[in-house]
1. Quick check: -12000 is what I get for helix-only ellipticity at 222 nm (-39500 (n - 2.57) for each DSSP H run of 4 or more, over all residues; to 500), calculated from one of I, II. Which structure matches?
2. For distance in nm of label points 7 Å out along Cα→Cβ at positions 190 and 206, which of I, II scores largest?
3. Of the structures labelled I, II, one was used to calculate volume of the Cα convex hull per residue in Å³, for residues 126-245 alone, giving 138. Name it.
4. Out of I, II, which structure matches 4.8 when distance in nm of label points 7 Å out along Cα→Cβ at positions 30 and 182 is calculated?
5. Could you tell me which structure in I, II was used to calculate log10 I(q)/I(0) by the Debye sum over Cα atoms at q = 0.10 Å⁻¹ as -0.57?
Structure I
């Protein structure tokens, strides 16, 4: 009887030891830091930070999932097992487009490490371009050129994909020094200057030509921002519209009897 009891105690101790060893044999995800402050972020840009960690345990770490607290944060991570002593990463990217103001977002990391769920934090303040504009003195503003444009939109109507129609705008310098147009930006990268005037003197006007090369099919609306040395106001935005079709050469058809024939 005593022998059986002693044997049972030995088996129990062995199981406890095996369980303890099994628990000890696990990866440990040690982050350099678990939060990051981007400080100020310019609206429209994507702020990205890479959280690095080291496996300080004795078994490989496999990251099962990384979940962001909102759709505006896109995570990426090390997809292969992180061996003991090696490093991995969790990358968090915040899309600031249309999201001015402060943000504080979390990313939850799930893995087979000792701490199976860990939370990372990114934060910052999204500033609009107007908020980032430098402050000028009254004298500087008084001497600045001033861009005045004849209209803020243009409709190309129906156009064929691949065509490059041109829209003409009249720009006047209502300021006190020469006006210089530098570049333009658009959300589609499908607009360019066809003609760009040299410096426009105070009180003078000039014509600018914007060439539109939209290839997507459908009712399109694209916004173009004109950049210049006018410091008195935000850069003007021009809205371009078009009904882009595959081809304008398709013939109209009329039915004569049961057959379709070209329109005459």
Structure II
């Protein structure tokens, strides 16, 4: 991989996903993409760059994006966020839903689904009939492959190790009666979650606003200007008093920072006067 190859790949990743890839990541890029070269029987990274930069390479460009994006996820990761959601955010929202109101939550970088399903399990722990109410969770990710995994809702049993036992037993069943084949999310659980492919650096087509947004350990991969743009867009997509959950290494910066007040560990509530 030459410097030119790396710069071209980094530029495409930035253009497609807003992800900044510094030169220090050259080894990582090489190790993840060399497998694609072998699969395609290409002899050089220059050939690969020519392919993914051409109209005929659109499918492989998605493969490249999938290979270079990090999908580290598990059920109830950073559990304090789900504790906060259940104790501080959901009770009044579920009361609103019981009266016929609309409740919307968003997992903005859902990967293969453990985060939005953890949100849904938190909802169901408080309101078992939530699927029959107007309560929905949007689960979005830039990678269509992981979005499809989320729709299927099948996970290794070990992935649910941190899920509350009672919720796991109620809302997951062993595939073919054998946990070694995985655990399948129940229809009731899956009805709460809608999966969509979405680029956070593209157009957000959702017309409505959300009462809570999870976007954790994603914006850290953007450059400062892109981060500030995304924070501002999140603020514009929250209902008044809505909560934004971010990763432990992230901070809301730029103009949007003044619109949020800390509401716990890496949880930020939209200040009064903002939102709907």
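1. Numbers: I: -4000; II: -12000.
Label of the source structure: II.
2. Values: I: 2.8; II: 2.1.
Structure I gives the largest value of distance in nm of label points 7 Å out along Cα→Cβ at positions 190 and 206 among I, II.
3. Working: I: 95; II: 138.
The value was obtained from structure II.
4. On the way: I: 4.8; II: 3.5.
It must be structure I, since only it matches.
5. Numbers: I: -0.80; II: -0.57.
Value -0.57 for log10 I(q)/I(0) by the Debye sum over Cα atoms at q = 0.10 Å⁻¹ corresponds to II out of I, II.
Every number here is computed from the coordinates shown, using simple stated rules; none is lab data. This is a predicted model, so every value here is computed, not measured. Cβ atoms are built from the backbone, for glycine too; each structure is taken alone.
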